[in-house]
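Structures follow.
Each reported figure results from applying straightforward, stated rules to the coordinates on display, with no laboratory input. Since this is a predicted model, take the numbers as computed values, not measurements. Cβ atoms are built from the backbone, for glycine too; each structure is taken alone.
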Structure I
Amino acid sequence: MVARNQEFADSATKLAEGDEVAFLPPVSGGCNAGPVAISEAGHYFALTRQAIDIRAVIARLLTGAEGAVVTFEGTVRNHTKGRSTRCLDYECYESMALKTMAQIGREIAAAHQVERIAMVHRLGRLLIGETSVAVIVTAPHRRAAFEAALAGIDRLKKVVPIWKKEHFTDGEVWVEGEWDENIPSAG
């Protein structure tokens, strides 16, 4: 995948002076400049190399208007396709990942009757049982909160430029995930 100025692009995309180009997953270094969290209209989107504090994220979302808080936590499991997993390493294109998470959050909030939404993803090395991603939704009613949380994690996994390296007892492999079929490709 290729991105130009933090947006997915295809091979026909024209470049201009000063454009930022990224190859995903990265084929060489780069820098991690810029914010690691975005807070807007009460929503919260973050990347962290620390354990995700679910209670603290919920506290920042609560207004008193919600009748439901739905939390989805993705955790590191001890196996993948029959292979014993030791740990995972998560990396991402940070500025684009945050921008994309915020866009997803805005779209979900507009499409569902929810008060607020948060998406937080861990980066770095994670051990078995640790939370790698959290999607938290507050809403007046439970159905909207559940539907928005499910939509949030499904979209995050398909369009946010985050990838992982799975470490097994018998080797390791980088996993790109299943990109949304509507994302332009460089191929």
Structure II
Amino acid sequence: MIFNNKIYLRTKYLHERLSMEKKEVNRLSYSVTNKLQRLKIWDKTYYHIYNSIEKNNELSTYFLINFLFAEQKQIIIPKIQNNRLIHFNIDHSTNFELNNFGIKEPIDGTQIDIEKIEIIFVPLIIFDLSGHRVGYGKGYYDRFLKSLNSDTLKIGLSLFEPVEEILDINNYDISMNICVTPNSIYNFK
């Protein structure tokens, strides 16, 4: 049996994440936000970020979104439509609804051209020391990341430290430039 393939890693780390207390997830998420604030990335305007899937104990982006609002950045949130991601600029008056996956998506807002995105915070379950990520396996982010400008900075956010290597990486997998955990910042490119 291969222990560092995506299916095994997805199952293992989802299980670990689901066994965590919400309070611990929030503490670790806050720590990731503090680490992110040390990066020299805050001179940009357009930041793309996901809304966390709370029922899956996903790393909470609540603290980071509030930081971006405080810094008066343009915040872009995705929405799944017709099996792909579309992207909305949000503000304090944006209304949200839960989709079938348990993700809060914008109901209204201004749709944004992805060419404007300068920094993207990418959801992941686990990553490796080369910046490859394991997501939920639906391919939404892999397709989206492939369509971005090559100079868009891709930052993965993780509750867990990396594994050494994910063995079944393919041509559709886009690696991260940086990954941030509660304890560390990993630079890949």
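Tabulated results
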| item | result |
| --- | --- |
| Given 28 for relative contact order in percent (Cα under 8 Å, 6 or more apart), calculated: source structure among I, II | I |
| Origin of the derived value 24.5 (mean count of other Cβ atoms within 10 Å over residues 113-120; candidates I, II) | I |
| Label whose coordinates, when FRET efficiency 1/(1 + (r/R0)^6) of positions 65 and 121 (r between Cβ atoms, R0 = 25 Å, to 0.05) is calculated, return 1.00 (choices I, II) | II |
| Origin of the value 49, 37, 36, where Cα extents along the principal axes in Å was derived from one of I, II | II |
